[in-house]
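What follows is calculated from the coordinates using simple rules that are stated; it is not laboratory data. Note that the coordinates shown come from a computational prediction; the quantities given were computed from them, not determined experimentally. Cβ atoms are built from the backbone, for glycine too; each structure is taken alone.
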Structure 1
Amino acid sequence: MAQIVFENDDFLIVNKPQGVASTPGMIPDICTELFTERPELIAVKGYNKKEGGLLNRLDNETGGLVLFAKNDESFAKYSHIMKSSSVTKEYIAIVTGVPEAASGIITTPISHHSKNKSKMTINDKFYRGNPQEATTEWTLLDSKNETSILKVVITKGVRHQIRVHLSSINLPIIGDKLYNKSTSTENNHLLFCYAMTIPTENNQKIRIEIKPEFVDRYMYS
């Protein structure tokens, strides 16, 4: 069952579990779960016929907030807002290592990897296609036994942006099979989109926040 954490006349926000895809494919996905319960939403004319009004995607192993427009007008409006970097997305990441600084900003461009189609890269020796601009802001929240909890903020995301950016500063996400060389018993990497701030009418904003379950389990149990 899709867990709807917020809904108004224009859009709804779903908590996508880790290990569930954002879009229809070979594994369970949040679109199919949602449209089974709310079949009217698949009729929204979005980016893809099977996705309805899906406005943002998360990697399969990344859990957290996913936004769906409820009608064609709302999709046109909020797809433009998303592309203009007006929606702020906040993530929790548990990483290997402890940063020397309390916070930082990473602005290195990201491109598809020329030798591994599954990966992205910041190394221009392996660029495939044009690199994309990307900005990742991170803040250290806590650390324990060479492991850290980071708050990460992005607006307009590039594929694997947070994962490849954090790995580039030697803070790879725990459980990330592509960008962390250390082994882990985690089934999914420890990255979660826990908050989203969305502009609405009359210069107002809506902020939705939920808590990822793995923080207490991994860091404080």
Structure 2
Amino acid sequence: MTPLLERDIYLFDLDNTLYRPENQIIEQIILRFRDYISDAMSLSPEDADALCTKYYLQYGGTLRGMQLHHPEIDLEALSFYAHNVDLTGVDRAPALEQALLANNKSRFVFTNSPRPYAERVLEHLGLRHCFDGVFSVEQTDYKMKPHPHAFKTIGDHFGFECDNAVLFDDQTSNIGTAREMGMRTVLVNRDDLSEHNACYRTEQLANFVDHLNQMNQPKG
């Protein structure tokens, strides 16, 4: 894990990274995307779901596909509806909070979700004050991870080079682009995968960050 300590910038994905996937927030978002698109485009739920899946696989997110192929759809309204989810089943994250606050790197949230939702989730988790900034999908003009544009844009925005950064993310597609652009990578919360393309992996992010902090302590 020493190579991670050589980087000054730590980027953290939000959904299914800063909280466990068992909370099923993403599942709520998927259903709400489907319902909005089904109603707005007069599609069956099955066809709307297939369209969302197609755009997720092709572009990294439904919003980008809608932007490119369905300009009649109000992206802000769609995004607000899809991300207006119930967070009551998600617990605060005091162990992760403690580990992040003890970490001496510059830390940013790098998410394909919209800013109001990202801020809401971070506040709910008790983690907003642990980060130096939040970079959300609007700031990429919806040209989101895993597209290289998103990685270049966050670097330009916060003033760092990709080869000085580490990405913590649950999606192997995002991990792949990050590595191609010179980042070191940590795959988070993917115990369903037997193989992966990340430099490291963890199912316990708080423990992982805490271990990095301990390794970074002065010797003697």
Comparing mean projected area of the Cα convex hull in nm² across structures 1, 2, which is largest? 1
Once distance in nm of label points 7 Å out along Cα→Cβ at positions 4 and 68 is calculated for every structure in 1, 2, which label goes with the largest value? 2
Among 1, 2, which structure scores highest (criterion: Cα Rg over 2.2 N^0.38 Å, for residues 100-211 alone): 1
Assign the value 0.75, calculated as FRET efficiency 1/(1 + (r/R0)^6) of positions 36 and 140 (r between Cβ atoms, R0 = 25 Å, to 0.05), to the correct structure from 1, 2. 2
Upon calculation of relative contact order in percent (Cα under 8 Å, 6 or more apart) from the atomic coordinates, which of the structures 1, 2 produces 18? 1
With helix-only ellipticity at 222 nm (-39500 (n - 2.57) for each DSSP H run of 4 or more, over all residues; to 500) derived from the coordinates and found to be -3500, which of 1, 2 does the value describe? 1
Value 4.7, calculated as distance in nm of label points 7 Å out along Cα→Cβ at positions 44 and 204 from one of 1, 2, is from structure 2
Tell me which of 1, 2 gives 29, 17, 14 when you compute semi-axes √(5λ) of the Cα gyration tensor in Å, for residues 12-115 alone. 1
For structures 1, 2, which has the highest computed value of mean count of other Cβ atoms within 10 Å over residues 92-99? 1
Output the label of whichever structure in 1, 2 has the greatest value of FRET efficiency 1/(1 + (r/R0)^6) of positions 28 and 76 (r between Cβ atoms, R0 = 30 Å, to 0.05). 2
